[in-house]
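The next part holds the structures, each set out as structure tokens.
Bear in mind these aren't lab numbers, they're just calculated from the coordinates by the rules spelled out. Values in this document were obtained by computation on a predicted structure and should not be read as measured data. Cβ atoms are built from the backbone, for glycine too; each structure is taken alone.
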Structure I
């Protein structure tokens, strides 16, 4: 009998490069598992490591003949649900499941389910380590899950808590933000497109649908933009804001994806010019002095206002 690697080369020789890579990936994932890892009994001595193909097919509820063809790169394009069954059978991680979908279907899979979003301690340490860069973390519902001291200094002490916990709600329901954001219509429309893109990935999330229904019912601009079906993934840009304490700021915003399937974004705000940099430094210094209790307080009402992001 020829060596296994030689056999696999022959089986995948006629396959496209992507299909051959899929075959190798499936085989590697199968071989790392023992029957007892997936709740199956071990019968007799096995000549090769890992699960047998018929065991994977049994766990994934597909035919053994079809699964063999899949490992040989001869099964065409599998359905997303079938791939999820195989991912579960092979005990794939979220990253491995995504890789499987990309190899087999050349597209990102939809999230399996909406799960509670958590900010890791290392991510919190990261944003806390940026004393002069306002930074915060949002989920796909635009809920603000964490923010640093600089964000509180620039956006307001209550930013990210209570009624000010959702950035999309603030964008559309705060009269103050409509006035202070000089590019409000562009940023608000970006937010609408972002929510539509998020809904495509989280179609069954009741909280996200409730948020969208709320905004459609309360804001005419959001309702109109929602109907034009604009889809937009806001990643970065520049906007102008009129801050009540330090005047006009021109800032750059960047949305950085947090990996491992959590669908979180780290948002950072950086100055685009020297005047804006000085304005942010002034706000951070005032807040630090106020919290230190040395008598240099923030401007009246600053602790209660929201400037938003």
Structure II
């Protein structure tokens, strides 16, 4: 757990000296904006995988900025542009001047799992205080609402290593999303794969909106070696990521949220039957690996 002794924190000013303003972050392809933060607060790395989300990515960043104006925390936004062919790059460009923003651009479209791996590696490299800092994974299509970030952070600052935002309602979700959610819940009760498709204490292990302490991410990267921290399509990747991180975390908590599907202009990319088959295959493969390991 992070230390609560402020005198031992290198980021604390000496007695009698004022706290300094946070410095500008730069690298070869991005420039961060200056921002203020409480001296004992973590740095939050907001990790956003994106592919052809130009209509929503700009609004999402602006809403994140507004949230942290009201809920002051030091943060950096890292966007992985997965070889978008729309106007994503053009939309992101002006935000470098007003936000602590880094954009990582993939040369070819490789999918969600590759984007998450790259984002986690970037966050793990940037942090100076891995026990104190955290990475938040959220979607660029506005399904995950920035207004829920403070509650995620409060749970993290209260001691949780992993915080999961669970969907309480899918009333506004497109039919394919509702169908897949219902089928995935039923699949998780199949005795052959139930242990591999569930995470204790978590009702929705397939969601996208989560917070991870950086020490957990570093442990994930260390155990993965040269492989990626997760694999497969979105829901399989999220399940695998949560199961692996929960095994490394001392405490996992969940908060209830209601995702928004009525803001994004594009159709859902969920394909209920192929996605369900991928979930079941992943569960069966995990069961086989465990059987081999315990043989």
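From I, II, which structure was volume of the Cα convex hull per residue in Å³, for residues 87-206 alone = 150 calculated on?
Among I, II, the structure yielding 150 for volume of the Cα convex hull per residue in Å³, for residues 87-206 alone is I.
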Just checking, which of I, II has the largest value of mean projected area of the Cα convex hull in nm²?
I
From the coordinates of one of I, II, helix-only ellipticity at 222 nm (-39500 (n - 2.57) for each DSSP H run of 4 or more, over all residues; to 500) came out at -14500; that one is structure I
Comparing I, II on relative contact order in percent (Cα under 8 Å, 6 or more apart), the highest sits with II
Can you say which of I, II returns 2.5 when distance in nm of label points 7 Å out along Cα→Cβ at positions 55 and 183 is computed?
II
Hey, distance in nm of label points 7 Å out along Cα→Cβ at positions 223 and 271 derived from one of I, II reads 3.0; which structure?
II
